[in-house]
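I've put the structures underneath this note.
What follows draws every value from the coordinates through simple rules; no lab data is involved. For clarity, every value in this text was computed on a predicted model and none was experimentally measured. Cβ atoms are built from the backbone, for glycine too; each structure is taken alone.
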Structure 1
Amino acid sequence: MRDVRAVAAAYGVAIELVDLGDWGRATLVAEYDPQGPTIRVNARAITRGCADEGRRAIDLAIGHELYHHREAVGEVERVREHRERERAADAFAQALVS
């Protein structure tokens, strides 16, 4: 298991805890902003249930967004199909955190 925060720091990606707003039934846990680059972790997600899952859920979300950073910097090829791209990001996060 790797420390996702250290991996983010090595890439020069900042991590912020912010309020990303209300997403209705869906819960947005984190988002990637290439302009920072920054990964924003949703404070609402933590208080709505991610806290029950603990640090691992947050780490998985950060790992997922790190995959998108790797796409942005050309380290991995960006998959055209959105659903496949999200699956690849989830798989990367699982491998990083496991």
Structure 2
Amino acid sequence: MISEDFALTCVQMISNSGSAKSCYIEALQKAKSKDYAEAERLMQEGDAFYAQAHEVHGSLLQKEASGEKVEFALILMHAEDQMASTELAKVLARELIELY
């Protein structure tokens, strides 16, 4: 059984990654309708959410690097998967916005 703190850490990563991904997708939709200013605002909002997810993930990495035992569970794998797919969504959204 994982600790409540660890589960909360993973949920923070998942939540912030999901919010970032939603912003990136919405930005793409705004660019598609030629609202480039709003698209850029949403990309920046997404970046802020992603930075929060990355900060939480970084804290786990720092703990492990300093010798603390970090729990491992499927929820952490899911959180890291969400972060990776969000990063890909950002790159693709940015490229497609430039094409629009």
Structure 3
Amino acid sequence: MTEENVTITLDREAHRFVLESDGIAAGVIQFTDDGTNWRLDHTIVDDQWEGRGFGSMLARAALDGAREEGRGVIPRCSFVAAYVKRHHDWDDILQPDS
């Protein structure tokens, strides 16, 4: 992983999780909430922060957050779709994309 001081916070109004490293915004994962499911739409990690596992940290935070909120997850983002194919801890909340 990394030695940076990493925090991930949920910005409910903007429908996104924000990852900061040492107080600097390094990445986000955006979602849409339809009241039943969270559609994970897009994951962005700034180029200077790539290779530190921040995308995976964001994916885990969003997946765990959806579970805590009692939501299913529709992984529309290609990064998250690939992530859940390798990590099956969230299979129980995955929903098909309609």
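Can you say which of 1, 2, 3 returns -14000 when helix-only ellipticity at 222 nm (-39500 (n - 2.57) for each DSSP H run of 4 or more, over all residues; to 500) is computed?
Details: 1: -14000; 2: -30500; 3: -7500.
Attributed to the structure labelled 1.
With relative contact order in percent (Cα under 8 Å, 6 or more apart) derived from the coordinates and found to be 22, which of 1, 2, 3 does the value describe? Please report the intermediate quantities before stating the final value.
On the way: 1: 29; 2: 42; 3: 22.
Source structure: 3.
Upon calculation of distance in nm of label points 7 Å out along Cα→Cβ at positions 8 and 32 from the atomic coordinates, which of the structures 1, 2, 3 produces 1.3? Before the final figure, lay out each step's value.
Working: 1: 1.3; 2: 3.8; 3: 2.2.
That value comes from structure 1.
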